[in-house]
Structure I
Amino acid sequence: MLIPYAFNGLAWVSYLSLVLFALIVKPFSGRAVIFLPIFALTAYVLLSTTGTFAGDYGLGLSWLTLFWFASDYILLTDVQRTLRRLPPAPKEPIEKASLCARTRWAVALFTAPRGVGWAHQPPTLPAAPLAGTPRLAFIVRRLCTAFLLFLLHDAANLHQLWNPMFRAHGPGWRADGWGWRAIVVLAWGVSAYTAMELAVTLLSVMGVACGLFAPEEWPPLFAPGEAYTIRRLWGRAWHQLMRRFVSTHGKYLAHCVLRLSPGSNASSYIQLYTAFLISALVHYGAEAMALRIPRGGGALAFFMLQPCAIMLEDFLIFLARGAGMKGGTGVRIVGYAWVWVWVTLTLPGWQEPLVRAGQMDDSLPVSVLLGLWRGEWVLHSRS
């Protein structure tokens, strides 16, 4: 059992300042030294606590995500000479620009984890609104989307409030058969998806309404329709906030360390396993902080099972294509069912230890619709 000490919020200020400094400063030979205090701060955070389970888990998840971004941007990538914004881009190389211009450039890069608006933007992102989309039309559409997301999220919250399988002293996710297990997994997925998508949707409305961003800079965070294979679930359907740094580390290991040929099967699968290993380490660190046990919970097993399923899936698809089978609506329906079965099989191993430790009890969801139905939340006029 680790004995943590109280987390000091000033660590965030130091952390963010170091990462931004690394993006702003002009390239120099010893730039990697900036990563040393980042590493030390990370060690400090892993041994600290916010005082709550949800706070520790959220701190670990956000801090370690940024840690791997910093590793990419400082250790692996000469950002000012490698990364560039899409037109309209600066006319002169950013490394020769003024301090003010480099600061704006660094903030833009830092706030674009998916690479939207940059040359390294992955082609698999969900389709963004077309350039020239009227701002008012964008805002209205996104507000309607936000309302639908809110209703779905509230429905998932209602289920979590009602179902004892989400309580620390409940029967657990695997206690009442495959039917309930599948429903619980679906409810968890809907809740996670709608919470993150709703947050990004509202941010897009505020950013476009204030004139800080154009509509085409805000593609959706998720593409649930793409989730008809395990590979597409993680590579297209789920959020892409970690895609940049898991890809760069995987390519570095495959091409620079192991000297594998780009495009070979060995290179592709090394990159695949590296991507899931880094994601596993991020989530393992967060749950180890929250659970206060070095072995963590089930994140390592869950995330490292995913590339195994993808390899099996690739082999079966290869055999099917060799036999002349073609895709279609029926095949996609089977694919969606397969993905749901796989996630139902593996997700409880990751989430159940967190639930049993009080994750849901510590941050119990609130149903707005239920409160309004019961008359618990009403508007009071001034007397």
Structure II
Amino acid sequence: MNYFLSEEEKLLVELVNRIGRDYIAPHALRWDEEEAYDPAPIRALAQADLFGLVIPEEYGGLGWGTLALCLAVEHLSRYCPGVATTYAASFLGAYPILLFGTKEQKARYLPEVASGRKLCAFALTEPQAGSDAAAIKTRAVREGDHYVLNGIKQWITNGGIADLYVIIAVTDPRKGARGASAFIVEKGDPGFAVGRQEKKMGLRASVTTELFFTDCRIPKERLLGREGLGFIVAMRTLDYARVGVGAQAVGLAQGAFERALNHARRRVQFGQPVYHFQAVGHTFSEMAMRIEAARALVYQAARTIDAGAKEISGPSAMAKAFATDVAMWVAERAVQMMGGYGYMRDYGVEKLMRDAKCLQIYEGTNEIQREVLARELLKYYREA
């Protein structure tokens, strides 16, 4: 399919694929086996100015927008969705500053984010608050010119390797979701500690940890927006970021498809390549159709955001849920099309199948995305 990308976008895709081939492909299986984070591809992305894709030029970025970020995340994910997770999660942590930060906050933090000198993380989830984001317990109490944070955040991507963290904490427990606020916490702040690295099914090249706040004192200037805006900050941030998860899913599915297709062309059974058996060929046809449908949906959702649309929750939820479900289905079919080879860890598709599962869960489960979409449909389709 021709998506009529600009020349700049085509060059971006070519650059990301070059980084993927040189810095990721030779090591991805080892990183998965060892559950190891390697900063080398992240440094390469930073040197290529790819951490500035959505950061405005006035803050040292490229100012390109959501579609450009989706293209980068998609093509990184062909090689290793874990590396793409590290990259994309930094934007997840930067979006609250970009969308809600003061001029002073943006001037202080965004240039370092755009250069790749500082990675970001976003901390919403807690042991008792996953999809129910309004159930968070981490507290932030104002004491003079500071806020004091106490609580635990769970399953935080880039925990420990990030330099900047956006934390959602309760400032007024009486107000429920309206009592939450958003804060910027810096690595090294007193009272802030990082837990152990989690043992995960997939996305093992990315780091996931708990975060602990014990009387963590931060200046009041680190409040994003105003008190009580935290839930809006979180939901708006996720609206922007979920399209990137959809792009990650498209890239993963494409990578699984290509690996399985190459195998089916070479694998000879009963005197012919297995691709030429109707059941196999038709499966690849279905895989290709679903991938292109997911890609078209993700790109259109990204273009909707870049066009300045106010209502993006529905398109974002649709793109995330559909594309990640496609990724899981395609990865499973890729394993099946490769038979015993697909089941072995040496060939990469079983890794992609494990990686795909998390995409249906994080940044809002696909069940929650359908709830979001159901709510948005009633706004769009008025009763006749």
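No value in this document is a laboratory result; all are computed from the given coordinates. What you see is a predicted model; the values in this text were computed from it and never measured. Cβ atoms are built from the backbone, for glycine too; each structure is taken alone.
Worth pointing out:
- Structures I, II, by distance in nm of label points 7 Å out along Cα→Cβ at positions 187 and 339: label with the highest value: II
- Looking across I, II, the calculation of FRET efficiency 1/(1 + (r/R0)^6) of positions 67 and 323 (r between Cβ atoms, R0 = 41 Å, to 0.05) that yields 0.35 traces back to I.
- Structures I, II were compared on Cα Rg over 2.2 N^0.38 Å, and the highest value belongs to I.
- Structure (I, II) behind the derived value -0.63, -0.74, -1.11 of log10 I(q)/I(0) by the Debye sum over Cα atoms at q = 0.11, 0.12, 0.15 Å⁻¹, for residues 171-346 alone: I
- Read-out helix-only ellipticity at 222 nm (-39500 (n - 2.57) for each DSSP H run of 4 or more, over all residues; to 500), computed value -19500, structure in I, II: I
- At a computed 4.2 (distance in nm of label points 7 Å out along Cα→Cβ at positions 179 and 355), which of I, II: II
- Relative contact order in percent (Cα under 8 Å, 6 or more apart) derived as 22 - corresponding label from I, II: I
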